[in-house]
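Engineer: What follows is a group of structures, each given as structure tokens.
No lab work stands behind these numbers, since they all come straight from the coordinates. The shown structure was predicted, so the numbers you read here are calculated from the model rather than taken from an experiment. Cβ atoms are built from the backbone, for glycine too; each structure is taken alone.
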Structure P
Amino acid sequence: MDYEHIIYAVEDGILTITLNRPDKLNAFTEQMRTEIMDALDKADADDDVRAIIFTGAGRGYCAGADLSRGGSTFDYSKRGYAEGEVVRDGGGVMTLRIYQCKKPVIGAINGPAVGVGSTMQLPMDIRIASEKARFGFVFAQRGVVPEACSSYFLPRLVGISQALDWAYSGRVFEADEALKGGLVKEVVPHDQLLPRAREIAKSYMERSSAVSVAMIRAMFWRLLAADHPMEAHQIDSRGMVAMGAAADAQEGVSSFLEKRAPNFTMKPSQDMPDFYPWWEEPEFK
């Protein structure tokens, strides 16, 4: 697929996906969603990609949904759906794809990020912000509700009270408030944003097994809503049995004992444990 609304660039094992409608503050479109999902499919299949950074072109990250349709922007009955057809919001389809990704995902938020510009960040593993970034869960001010699975992700990330405060008011807030509220991990000077994001990405790559990282990402996100720690114990146990007998575990221990950098050879595209993806099993035990 040729990309028009994003830029796909890989350097030193790090994929940077840049939202690329700078004249529209990178307002979100169906085409942008389709391109992002294709890019994530490509990245998951490419073992040379070890981490992913999202950022925006120009002075904004993403100004939210493209409102060029005017008052009917959010009216799904005007989009060709048949009566009774199940409708899934496009932002949610995309955030679920980010959630399913095998690679660490870092949001490098370079400017205003409102609506889906904020909700698309929630399934990313780490979010860092430029001092110029601003955030807004503005849905109540548009007469709609939060989308993109944000009613699941946001309270888990920042707590129910903070999530409701931002969602009830729909106000736009500064990067320092996002940091205080737990939405972002760091706020950095604008010119240091991408270098810092790349530094974080490299720290996930240099001495870590790519398969271990893929498993950890799936385990932590999916067990976030487990009903009992026994569910985690089941997955931990199967993971330790499968990975403990595999080549990367042998290399990890050997490199530690020999006081050298590890040379992990297992690949997420072909060497995941045989029970992965366990959440698709109807009655996992």
Structure Q
Amino acid sequence: MSDVEKTAFKLVPELALLDPLPEHLRKRFVNALQVMHEDLAEHKSWEQIANDSAISPYHFHRQFSELFNETPGHYLNRLRLQVAVNLLLSDGEWHVIDIAQYCGFSSSQALGKALKRELGLTAKQIRKMGHASTPRETGDFITKLAHPGVQQTIEDKLAGEMPTELIWYPQRGVKKIHLDDPDWDAVFNLYGKKSTRLLGATPIHHLDRQWQAIETCIGDWQVGKALYDFTIPEGNYLCAEVYLKSDIAYSAALDALFAIAKQQVLKIDQQGYLVEMVRDIEMTSTGGVVLSFQLPVV
């Protein structure tokens, strides 16, 4: 883990739940979770994963359920659906059968039944949400797959503890990068580690629009001033630096940032831009990203 990741607030349920465990037990669960996340396509059952992690299925089921507030089977199914929904929302190139196989479902029909049972929508309807819904509608939808807690999801609980700081930024400029899809997942796939040169700027008054009508600028802020073709006004920003691994955590962090601004009686600048800067990124199948969220206030 880099120095940036170490200092960022960790909005990852698994890390928060495993942190209090004794080291030997934490290592076993970390290994089991790594297998779950990396080997979805292998259709492994939670019993196989327990055996692979040197834990008896009986003890694994009991300890996992007590620790995670859900059974390992439910966690694994929820994880598969999370990945499938992410692909349906953000990537129109994947066929449903390919998504099903990648996420560990036996067939597209099996995936379809799981989506309908757990979320009440078909794959086609979810794919449509990726451009025809608003960020709020999408966030409310994917929260159905959040990590269950006692009174609220673990993501929402953690986001409520997220530290923020009011920072004044001078006027900033970027060289725009022209993308068919300004979605961060698409950016990360295209630019990899170079994504840390980039930021996104979204007009605040666009956030209640459908995704297809939101005009987010993705730009390189590490170029010389002579190359700037987009500027972000100076001003005060309510900021949070967050390490996250899922769209659910991303949505929870943004919701929390707006809620904190309201609690602090800060007026959001409706003519300003929500800025998201990529501070660090792990280029692995289970890696996370550190984002600096910056909300303009007056």
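Engineer: Comparing Rg/Rh (Cα atoms, Kirkwood Rh), for residues 147-194 alone across structures P, Q, which is largest?
Structural biologist: Looking at the calculated values, the largest one is Q.
Engineer: Also, quick follow-up: Please compute mean count of other Cβ atoms within 10 Å over residues 131-138 for structures P, Q and give me the label with the greatest value.
Structural biologist: Numbers: P: 21.6; Q: 15.9.
Largest value of mean count of other Cβ atoms within 10 Å over residues 131-138: P.
Engineer: Out of P, Q, which structure matches -11500 when helix-only ellipticity at 222 nm (-39500 (n - 2.57) for each DSSP H run of 4 or more, over all residues; to 500) is calculated?
Structural biologist: Details: P: -11500; Q: -13500.
Computed on structure P.
Engineer: 21 is what came out when relative contact order in percent (Cα under 8 Å, 6 or more apart) was calculated for one structure; which of P, Q is it? Intermediate results must be reported in sequence, preceding the final value.
Structural biologist: Working: P: 16; Q: 21.
So the calculation was done on Q.
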